[in-house]
Structures are given as structure tokens and as C-alpha cells.
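Next up, some structures in C-alpha cells.
Nothing in this text is a laboratory measurement; each read-out follows from the coordinates by a stated rule. Since the model is a prediction, treat every value here as computed from it, not as a measurement. Cβ atoms are built from the backbone, for glycine too; each structure is taken alone.
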Structure 1
Amino acid sequence: MAWNATPVEDGIERLRRWTDEQRGVPPAFGRMRCSLEHVGRGTTTVRLPLEPELLLPSGASSSAVTSMLADFGVASSVIASLPDLRGVATISFTVDHLALPPASGALLVTCTASAYDDGRPQYARGTVQAADGSLVAEVSGWLMPTPAEASGAQRVGLVHEPPASDLLDLLGVPEGPAFPLNARDALSNAIGSLHGGVGAMACSVAAEAALPGLRPLTTSFAFLRPTPREGSVDVAAAVVRQGRRTGAAVAEVTDAEGRLLVSARVVAG
């Protein structure tokens with residue numbers, strides 16, 4: 001892992017603190033037991049261990065986990081490009097699913113961000129691979145550098161919870177294409193609202209339930225508003241088209257006032 005030789009208050013230093021001091025780690029990132037395998041200027045590799053709690057109740061793996069990790073990957077690569085200790089907000093990202101993730105082992109996402117450009121939106125892209133090197137997905141997205149709240153940046157330690165029995169238990173939601181998703185610390189980002197990667201995973205779970213028997217091919221996400229820091233949001237998916245070999249669904253996250261927070265479109269086959 002490549003860190004700065006001398007302390008510099010930049011994005012690489014922010015990620016070093018995540019690893020060496022467990023300081024400022026987004027709670028959802030730590031709760032999923034993710035780790036930074038490599039950090040360079042504008043490039044990162046994030047490792048996600050594939051525990052049984054990331055499987056569906058049937059014991060099958062889910063592309064929803066790939067979508068969550070994709071957000072972790074593009075976000076950390078943009079952080080690694082920043083000249084200061086700011087965080088980032090996801091604007092949108094797309095995952096092209098080439099295979100389902102394995103049921104065990106680990107996933108690694110390696111992403112590279114465009115050069116920092118005076119606080120403008122930045123593009124990042126990369127790949128998700130299984131531990132054996134097989135390609136699982138290609139990912140890309142747009143993110144915006146944002147001010148980091150001191151409380152989040154200085155938080156020390158990781159969230160520890162008992163292992164969940166499966167992916168739905170981890171999210172705390174029932175099976176089906178529509179469910180409420182309750183905010184809790186373990187699913188939050190550094191500022192205490194629902195982590196974008198968790199929101200993406202919940203949308204994917206709902207869309208997969210709406211398209212049973214089909215595997216996601218491409219999933220696109222747009223993040224329109226920050227999620228509430230407390231309470232719950234509603235996640236719902238609806239089929240746009242259902243054919244014999246392909247299908248499409250739209251999933252949305254809305255707040256208690258019905259405002260659209262996250263929109264996802266899934267094409268499956």
C-alpha cells in the first residue's frame with residue numbers, strides 16, 4: 001500500500017487514517033468489514049469479505065452486493081485524488097454485471113479517478129473481481145467533493161454488530177420488491193445519513209425481487225437528495241418491461257414526504 005512519505009493533509013492521508021487509526025471510517029464501510037488493499041494518488045483497491053450475511057435467504061449470491069461495493073470503490077478513488085481532507089458525494093454510477101459474485105471468498109474493486117479539478121464533479125471507473133481474479137463487473141460513476149463534517153472525520157472505531165443471518169436480515173427488511181429501510185448507525189456514511197452504497201444495495205435487492213429468475217446485466221443509479229439521518233425511507237421497485245429473456249425495472253428510495261432520493265434502473269436477462 002502506498003502512503004505519503006511525509007504527512008500531508010490530503011485525501012491519501014484521510015484514507016491512511018481509516019486504515020491505521022480507524023478514524024473517520026464511514027460506519028457502513030467498517031460494518032461490512034471492508035479494507036483498503038491499495039491506495040495511490042487517485043486510485044484504490046477495496047476488499048470486501050463475502051460473509052454468509054451477504055447472501056440472499058435462499059443461500060444464493062446477489063448482484064446487489066456488487067453494486068454496494070462499486071460505490072465504495074469509486075468514492076474511495078476520488079477521495080484519494082483530493083488535495084485536502086474533504087469527503088465526496090455520489091452523483092451517479094453504473095455497474096455492468098458480468099457475473100454474479102461468488103458465495104464466499106472476497107470481492108475486490110479497483111478504481112481510478114480523474115484528476116482533481118477545482119472542486120468540479122469527478123469521474124471514476126474500475127473493475128470488480130473475485131479473489132481468484134475472475135471479472136465480476138465493470139463500474140463507473142460521477143462524484144462531487146464535499147466538505148467533511150468534523151464529527152464524522154474525527155470518529156474513532158468501527159461499528160460492531162452480531163452477524164446477520166442473510167442479506168435481508170442485514171438490511172432489516174422483508175422479502176419482496178417494496179419495503180421500509182430503517183436508518184441505523186451501521187448503515188450510515190461519515191455524516192450519519194444512509195450510505196450511498198447501502199441505498200444502492202437496497203434498490204438492487206428490490207429490483208431483483210421484482211424480476212425473479214433474471215440476473216441483472218446493467219444497473220444505473222442517480223442520487224438526487226441526501227437521505228434523512230434518522231427514521232426510515234421507503235424502497236420500491238416496479239417492472240417496466242418483462243420478456244422471456246430480458247426485463248427492466250425501476251427502483252426508488254423516497255422519504256416520508258414522498259420526495260425522490262435515489263433512482264435506479266436495472267436491466268436483467
Structure 2
Amino acid sequence: MTEVQSSSNTDTPVLECIDIERRFGGLVAVTGVDFKIRKGEIFGLVGPNGSGKTTLTNAITGFYPPNVGSIILDGKDITGTAPHKVAGMGVARTFQNLALFNGMSVLDNILLGRHIHMNPGVISTALYWWLARPEEIANREIVEEVIDFLQLESIRHELVDGIPIGLKKRVELARALVAEPHLLILDEPMAGMNQEEKEYMARFILDARAERGVSVLLIEHHMDVITGICDQVLALNYGEMIATGTPQDVIKDPRVIEAYIGGSHGE
């Protein structure tokens with residue numbers, strides 16, 4: 001994959017996590033996690049299965065608020081804010097396990113991503129031609145633009161049940177992008193893809209950053225993707241930070257090598 005340089009020109013963080021800890025009963029899933037994502041940055045989050053990556057993401061998006069620590073979005077403390085309100089603040093997310101609606105078309109799944117920008121009501125319905133229709137047209141234009149951006153035109157009317165996993169992941173990315181986020185959280189967007197599909201997805205993420213100005217938190221197992229498109233990386237193991245810095249520095253860290261490969265291989 002083509003290595004990319006950061007397009008970030010500012011030190012202002014779009015997201016800052018401070019001393020995050022999340023417990024489930026006596027189990028400490030994440031503890032002592034600190035990091036910042038700057039505007040226009042693609043920030044990688046890596047670690048073995050069970051290292052706390054998804055728990056940390058759920059804390060950021062409000063599904064499981066941290067027991068300790070603070071989450072700052074664009075300078076505002078959003079710790080404990082409900083997920084739908086976090087989404088309304090410009091945070092969109094894709095999931096490790098696909099969250100598409102089977103039995104619905106690609107187009108309808110993508111349209112659902114606009115729901116946070118819609119204002120349904122009795123008055124707008126009654127005055128459809130004057131109030132609701134212009135809003136509907138504006139929302140549809142954004143959806144159509146994203147479909148074109150992600151090259152989904154040829155499958156727009158197909159049911160998501162029958163398309164390959166690589167395209168399903170792209171549809172989920174489209175649904176996130178139509179929400180017009182400024183922070184995009186991608187939870188293993190390339191899981192199950194072949195090399196060609198990974199290359200396509202990496203390019204779409206880079207283009208989304210370049211053309212749409214989104215900052216990205218990328219959770220990924222494929223280290224070639226991490227080193228190819230990320231500006232900074234944080235590595236977790238057993239819920240704790242073990243390395244942070246540039247992708248090249250992190251993948252050479254002995255603790256990261258041991259976490260992924262094992263001590264004897266790391267040596």
C-alpha cells in the first residue's frame with residue numbers, strides 16, 4: 001500500500017481521551033488510556049483480540065461510558081453522553097460485525113444514515129410540498145453523491161443480503177459518510193477482505209480524509225493497512241497502552257511484537 005503523509009495542519013484535537021478506564025464488575029477491560037486525534041488525522045488502534053479496542057470505542061461513542069477518565073470532542077466534555085447525542089455531534093461509526101439491514105436494498109441501507117439530519121413531524125408532513133420535500137431532496141442528493149464517491153451505483157438496488165462482504169463493508173462506510181461526520185470510527189473495516197478489496201477500502205478512507213475533511217479512528221488487524229495509511233498508532237494489550245507513536249515505531253516495539261507473535265518469536 002502507498003504510504004501517506006499526514007494532512008493535519010493543526011494541533012487542535014478533534015478527540016481526546018484522558019486516563020480512560022472501563023470495568024465490567026471485577027474485570028478491568030481498559031485502564032489508563034490516553035491519546036489525541038488531531039484534525040485531519042488517521043489514527044490507528046491495534047492490539048490482539050480481547051485487548052480492549054472495541055471497549056474503548058464503545059466508551060467514546062457512549063455505549064459503555066468510562067468509569068474513570070474524560071472524553072473530549074472538539075473541546076467539549078462528552079463523557080457519558082448518550083450514543084444518539086454523540087452521533088448528533090458529528091461522530092459516525094462502522095462495526096466489526098456488519099450492522100446492515102438484510103431484506104433492504106443497498107440504497108435504503110445508506111439512506112438510513114441520514115436519519116440524524118431529518119426532522120419529521122406532523123406539520124412538515126402536512127406541508128410536505130413546502131417543508132418536507134425540499135429537505136427530502138437535499139438528503140437524497142447527499143446520499144447520491146456518496147454512492148458515486150464509493151462506486152456503488154451498479155448495486156444500489158440490490159439487497160445487501162446477496163452482495164460480497166467487501167461491498168457490504170463499503171455500504172456500511174457509505175451509511176456512515178452520509179451522516180457527514182467530522183470523526184469517523186471504523187471498527188475493522190477490512191475484516192474478511194482479500195488484498196484487492198483492502199486496497200480499494202484504504203483508498204476510500206484516504207479520499208474521505210482528503211476530500212471530506214474527516215478525522216479517522218481506525219481499528220484494524222492488518223498491519224500493512226496501519227503502516228500504509230495511519231499517521232499515528234496506539235497499541236493495546238490486556239486493556240493497557242503498550243506503545244504509541246508513528247506506525248513504523250509502534251510495529252517495531254518489542255512489547256507489540258510480543259503481544260502479536262509471542263515472546264520467543266519476538267526475540
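Kindly point out which one of 1, 2 the value 1.25 was derived from, the read-out being Cα Rg over 2.2 N^0.38 Å, for residues 188-251 alone.
Structure 1 accounts for this read-out.
State the single structure among 1, 2 that was used to calculate log10 I(q)/I(0) by the Debye sum over Cα atoms at q = 0.11, 0.17 Å⁻¹, giving -0.55, -1.38.
Of the options listed, only 1 reproduces it.
Out of 1, 2, choose the structure whose coordinates give distance in nm of label points 7 Å out along Cα→Cβ at positions 100 and 196 equal to 1.8 when calculated.
Label of the source structure: 2.
Work out distance in nm of label points 7 Å out along Cα→Cβ at positions 52 and 84 for each of structures 1, 2, then name the structure with the largest result.
Comparing 1, 2, the top value of distance in nm of label points 7 Å out along Cα→Cβ at positions 52 and 84 belongs to 1.
Have a look at 1, 2 and say which one yields -10500 for helix-only ellipticity at 222 nm (-39500 (n - 2.57) for each DSSP H run of 4 or more, over all residues; to 500), as calculated.
It was calculated from structure 2.
For which of 1, 2 does log10 I(q)/I(0) by the Debye sum over Cα atoms at q = 0.10, 0.21, 0.22, 0.24 Å⁻¹, for residues 28-139 alone, calculated from the coordinates, equal -0.28, -1.09, -1.17, -1.35?
Checking each candidate, the match is 1.
Going by relative contact order in percent (Cα under 8 Å, 6 or more apart), which of structures 1, 2 comes out largest?
2
If Cα extents along the principal axes in Å, for residues 108-179 alone is computed to be 42, 21, 19, which of 1, 2 is the source?
Here the read-out was taken from 2.
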